[in-house]
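Structures are listed in the sections that come next.
Read-outs throughout are calculated quantities, based only on the coordinates presented, and are distinct from any laboratory measurement. All figures in this text were calculated on a predicted structure; none of them were measured in a lab. Cβ atoms are built from the backbone, for glycine too; each structure is taken alone.
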Structure 1
Amino acid sequence: MNEQFAELASAGCPPHGTLALALAAEFHQADLAGATSVLRELTDAIAPLRGAPAIEQLAHVGREVGGRLTARLRPGALDDLLLDRVLLTGTGDPVCWAIACVHAARHAGIPLGVVADDEDHVLVAHRDLEAPFVLEPSSPMAPIDAARLPAGDLTWRCSHQTALMLLDRVVVRATRAGRHGDALRAAQLRLELPLEDGTLEALRDERDGLSARLN
């Protein structure tokens, strides 16, 4: 196991991008330098709006990240869940798109966060914006009223909870693709996250079931 992921997962709540890159390094030789360079470029593009009204900041982040990265949901694409690959190819899962927004904005001094409903429909919101405007990864060029979306009740997701969404998707996609080793690795990594006891117990049972099938 990548000691950096385990260490980060057991620590406070690291930046979304930092934890997601450590997660990616669990599955391949991640290009951390290249990914960090892209995040830095996004941060530099976002930073000039540091003193602007919250709605303008949210819109600007959507335009900058949307102009660089395309979010698309491809249930069979495992690489779409590896943040470094997404940053370097310009295409990936909506969760990674949201992570890129929040991570770059954080380093630019703009307080964005990941929000999602019970079905893990992922959006980006501004923590200082009272009105329920959000960025939809699939159409990010302008904030939209969350009430117009089919998503259910939205809650903030910290980096650990966002990493769990990524790992859940890795388990599903790797299992479908017959990549049982990757599915088992993702199932094991979920147990490194500081989750509630009931959740950990259910995830441990799922890990044990995957392990039994692999052996």
Structure 2
Amino acid sequence: MNNKQLFLISSLLILLFILSGCGTGNPYTAGSFLRGQHFDDHGQNREAAEAYGSFVRMSPTDSLACEAQFNKAMCYIELEEYPLAVVELQILRKEYPTCDYVGNSWFMEAEAQYLQVNGPEVDISPAIASRELYTQFLSLFPDNSNVPVAQNRLIEISDLVVHKRLNMVKTYMQLRQYDAAMIVLERVLVDEPDSQLLDEVLEMKEVVAAKQPKTED
């Protein structure tokens, strides 16, 4: 066997190796659910998301399509690409409104919003958006296994909001705008009754009241 023949045989073997999926360390064919699952099991989240997406595009009516769509969204959450995860979860509910993953899709969309919060000192609008989703999830799926987590998240979000409002009150205090500070505190007591920071709110209310000008009877 000459060198030319050896080269041709080697090239053919390499080509077959790549086409079989082994070239990327995945033995399953492109467009299959198992290909995405293999990547997923090995922590290759981006490759898994692409493989799950390919499976859904090629087999949108397959019994595993909804699971693949959900898994794709979960891969984006693992990659901390939360806006992409939100979109994929919304697509799941639109395309597969009766599948078993709908309840978890509501919960995970709320999680994807919540995980975008970087603390009370910055924008907490993702937390507000997630609160609406958690509330809707609890209303629609009261028996879901994620209910306790969602309930705890609501308390955490309430604490975030209160912390943000207390910072606002401190700013008003520095500006000697005591009436505005009191309005914020009273509003917090009405809007956030489940917060664990209400004792701090009441203490701050006493401080503000002591600073307010006394009115003559």
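Here are some notes:
- Among 1, 2, structure where relative contact order in percent (Cα under 8 Å, 6 or more apart) as derived comes to 10: 2
- Identity of the structure behind -17000 (criterion: helix-only ellipticity at 222 nm (-39500 (n - 2.57) for each DSSP H run of 4 or more, over all residues; to 500), calculated), options 1, 2: 1
- Computed 16.8, 56 for Rg and Dmax of the Cα atoms in Å - originating structure among 1, 2: 1
- When mean count of other Cβ atoms within 10 Å over residues 76-83 is calculated for each of the structures 1, 2, the largest result comes from 1.
- When FRET efficiency 1/(1 + (r/R0)^6) of positions 28 and 124 (r between Cβ atoms, R0 = 35 Å, to 0.05) is computed for each of 1, 2, the largest belongs to: 1
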